[in-house]
1. Upon calculation of distance in nm of label points 7 Å out along Cα→Cβ at positions 25 and 185 from the atomic coordinates, which of the structures I, II produces 3.6?
2. By the measure volume of the Cα convex hull per residue in Å³, for residues 145-224 alone, tell me the structure among I, II with the highest figure.
3. For the read-out distance in nm of label points 7 Å out along Cα→Cβ at positions 49 and 193, a value of 0.5 was computed from one structure; give its label from I, II.
4. Among the shown structures I, II, from which was the value 1.32 of Cα Rg over 2.2 N^0.38 Å calculated?
5. Comparing I, II, where is mean count of other Cβ atoms within 10 Å over residues 113-120 highest?
6. One of I, II was used to compute helix-only ellipticity at 222 nm (-39500 (n - 2.57) for each DSSP H run of 4 or more, over all residues; to 500), and the answer was -8000. Which one was it?
7. Suppose distance in nm of label points 7 Å out along Cα→Cβ at positions 41 and 209 works out to 1.6; of I, II, which structure was it derived from?
8. Of the structures labelled I, II, one was used to calculate relative contact order in percent (Cα under 8 Å, 6 or more apart), giving 17. Name it.
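A short reminder: the numbers here are calculations on the coordinates, not readings from a lab. Since this is a predicted model, take the numbers as computed values, not measurements. Cβ atoms are built from the backbone, for glycine too; each structure is taken alone.
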Structure I
Amino acid sequence: MLEDVDLSVESYASAKRNPGDIEMFIEVHIEQGKRLEKKRLPCGIVTGIAGLCWLEITFEGEAGHAGNTQKEDRQDALVAASEFIVEANKLPTTISESAVATIGRQLVEPNGVNVIPGQVTLYVDIRDIDSQTRDQLVDETIHITRRIAEEHQVNWQYHEKSRVTPVPVDESIQEKLKKSFQANNIEPFSLPSGAAHDAMIIGTELPIAMLFVQSKDGVSHNPSEWSALNDGLQTVHVLKTFIEDLYTF
């Protein structure tokens, strides 16, 4: 029982630390990607944590019989949506090397084998570690939606479902981490975090540092998730050096 250790639901809900008492939050996490594995490095320096923006985009054409509706009479929402997916996939690299865009969900209506799709709703996950380039990518995504809808003579609309501010890691902290890597004879390698982490929440209040550990095949949240013991051990040595250097006067 909480009361047995002098706690209560009320005290738990109101408990908080004074941010002024904390100098920095440091997080170690598996990469959840393949960059470190490709570089054959045990760990890397996180440059920032990406903020996401989710867009719900709908293309609305006209459903029709698959056999009797001629090409010139079709307003196929799925054809428009398919072109959008291809174009949206090309956009991120034109704006930022750390930006990504993913269409992970799509709803087709009426979803019949012999029916021309009349409406398609899809969801776009847009991320970057820089707010300016992330927002530029969002704007460009909406722009190509409009253009493609007009070209295919279908209606369109979008709704922004979520927008989260990215959290960068201060460059001075990254430089100190690089020195810790060099002190342990590990090549410093910097990479962004496309996934959210605890450091993202705390980073709105405090300075943060973050290390990624190499993860096999980039698999995470899966029974196959794996990081080698030696990679974890080398990361701990970098972490130890970094913390000790913070308190060297």
Structure II
Amino acid sequence: MSSSSTINTIGHPFIELDAVDSTNNYAFDKLQANLAAHGTAFFAHAQTKGKGQRGKAWNAEPGSNIILSVTLDTSFLSMHQQFLLSIAVALGGYDLFSKYAGDETKIKWPNDIYWRDRKAGGILIESSVTTNKAGKAVWKWAVAGIGININQTVFPKNLVNPVSLKQITGKNFNTVLLAKELCVCLQKRFTELKKGFDKKQLQEYNLYLYKLHQTVRLKKKNAAFHCVIEGVNVKGELMVSGAAQENFMWGEVEWQL
């Protein structure tokens, strides 16, 4: 598909599915079959093999949450700008959740949605990279998978700190309508990114950053240490003070909550 597909609005079309193994897998299959364009949204009421960050599973009670993947034309971004898309998608998720849960909503590096010290949502962005005639890698497509806990109140015991919108507000929500509203939030943030507002988005991202200017405990390999979170830079590195190392790439350290 050509980059002209970027005229589509995220969430149009909005395809509702009863159940899939993974909405990200489903979206990629449709892209490869030329059956999805920029902005196509795939919402599932249930998924059997949901994917989270770093190979972890994303488990969600059927019919109770947002399970959404959207296909995005990233041809206007270079390979070294991948974190800019992560910022935009995280801000879209923040915009939706904070509207209902309030200003205690945060973005936990790199792109989890948190409320207080509890995880409300996760984002997994997977990319499709091709090579141009000059042999240079080109970032052509991304699939942004977003899972947000909405009406679920009982979670697997192996999840340490989950929270849902219902637990916060005491209300039930229509997950399909919320997913469509999330698409509107994502469209707003994607448009900002295309217009070159990436510096502004990074500032906002840091404004909402979980544990900003607070002391946290991180772990690198087998060594745990305390440091102060100072922000995240444009490369996606976590910047800290009070540790032997000042910047960390995603995957280099683990949170010790």
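1. Source structure: I.
2. That would be structure I.
3. I
4. The correct label is I.
5. II
6. The correct label is II.
7. Computed on structure I.
8. II
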